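So, here come the structures, one by one.
Every number in this text was worked out from the coordinates using simple rules, so none of it is lab data. Since the model is a prediction, treat every value here as computed from it, not as a measurement. Cβ atoms are built from the backbone, for glycine too; each structure is taken alone.
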Structure P
Amino acid sequence: MNSTNHAAAQHNRQLRIAVLGGTGLIGTRIVAALSAAGHDASALSRSTGVDLFTGDGLADALTGIDVAIDATQAPTPDDTAADFFRATVGNLHAAAHKAGVRHLVLLSIVGVDRAPDLGYYRAKTVQEKLFEAGSIPYSIVRATQFFEYLDEIISWTTDNSIVRLPATRVQPIAATDAARFVAEVATGRPLDRTIDIAGPEAFGLDQLGRITLDAIGDHRTINPDPTAGPFALAPHNALTADPAARLATTRYRDWLATRATTTLPTHQAAPASDLSVDA
């Protein structure tokens, strides 16, 4: 069978696919996209008895699996995340090799190689290199920030009803669109390379904050601040997709219009998950 026919055969048959981090924001959507396409998708996380960091439950969970998707996140938002990724990638590769998994897919972040001042991005670069160095065929999908994170970014850059955001350019994507792309890659032939996925529009982060607040009638003031928040450390266009990226179709304003009106908290600490696309 030639490579084209092999890829078509894999795409058309039902696959057994494990999603590590499958109970989080993006993981649940990946599982749903795979299931909707007729595949046998399972969500693996600590809540389901699988701990990728320690390896507990992993070998049994990967038995009989064709494809494993790593959509996990590190618990820390800085360089120390590299230690987490070294452990999790090592455990995943060892268990996947033993189980005969034929394709590993990593969900990463657009710009990890262009934002050296962001500690979490440096750690994600380590994770990517470990995937590339492994013996199992792989695909790395880098996604831009999710629409769903904007509320929280606004909340933890608010002080006394003033929201301070940098003008850093971002090109966010709906998590559901990102999940569909990941599912498509997972059910195809391993790429053995990295691809980027992004939303159809780029914005300054301060502009995006203003659009978000206007949509829900929130009258807080947006003050552009080049030093505010973790993304202030990123070069101006480092977090936008390159011309070869695959673009989703859902526009941010359209996505805002489809969700229920909500009131954002005025301030909260930034959780590690909001510094990455992982969930």
Structure Q
Amino acid sequence: MPIRLGGHLFSFPACTVEEAARITRALGVDVMDLGNGRDLDPDYVAAHVEAEADRIRGIGERAGVRFYDAFPQATDKHITNTPDPAEYQHQREVYAAWMRFAKRAGLNGITLSPGKYWPALSAREAFVRGRDQLRYLAGVAAAEGVNLRIEPHVESVTWTPELALEMLHDVPGLSLTIDHSHFIFHGIPYEDIAVMHPYGTHWHARQAGLSRLQAGLDRGEIDFERLVTELVRDGYDGVIALEYVHTPWLDLIHQDVLRETVLLRDRLRAVLRAAKASGWA
């Protein structure tokens, strides 16, 4: 399919899934990602896979939106590699259930955190614990016919492109959800980030800068013209999800989410047309 722009439930944390889907569709966008939400709890979904998948599919049909990816965070954020044995198993069970949910709901895939660093674990131990969890889940995803992705993010065990590529090498079948904001935050140059591009099966987009994980469109350092033009050139045919958020994590509370989403939507539409992307000429 041609590159499509999407929205994200994370942009509308006070809204239900249906409310967020209708807002997304009103913005002229017909694809949306899912994640933790007001009426979408990872543990509840895992315990009610069929009913929740059917509910989500029905919302998409009513709103005219296709749900493409989901980023569930069970119990708490980014603990895929928790050192607690019982919670580690709980994470595994919840995310395995989400693979079944994704298939029934018609999603393309699931995005997970690769895990974070813990005081009780060395950096290597934290990486390996995330790797082993993902190896198991990659097998579940393959059996269900859905894509399993990680998002290399700030504070994660794959916070550099090199670590992200190492994780891909160690977990067959794994791919990436790429968001340049998590690397621009650390001042990593475009060329170093771009080594991950061939492994990106999904993308998130928002403007950012050094030590600023989110910024207004004209107040950041991500070169969207270059990025999207190169994605078109390289034949990317998936979704770029607009992911401005409002959350206290890393102080992401200073942008008007709706305004910046619209501005970024318009900028990316213009770039796609200029690049003569399929379906955008």
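A few remarks follow.
- Mean count of other Cβ atoms within 10 Å over residues 187-194 from the coordinates reads 16.1; which among P, Q: P
- Among P, Q, structure where distance in nm of label points 7 Å out along Cα→Cβ at positions 107 and 219 as derived comes to 3.8: P
- Percent of Cα pairs over 34 Å apart from the coordinates reads 19; which among P, Q: P
- For 18 (relative contact order in percent (Cα under 8 Å, 6 or more apart), calculated) the corresponding structure among P, Q: Q
- A value of 3.4 for distance in nm of label points 7 Å out along Cα→Cβ at positions 19 and 243, calculated from one of P, Q, originates in structure P.
- For -13500 (helix-only ellipticity at 222 nm (-39500 (n - 2.57) for each DSSP H run of 4 or more, over all residues; to 500), calculated) the corresponding structure among P, Q: Q
- semi-axes √(5λ) of the Cα gyration tensor in Å, for residues 59-202 alone derived as 24, 20, 13 - corresponding label from P, Q: Q
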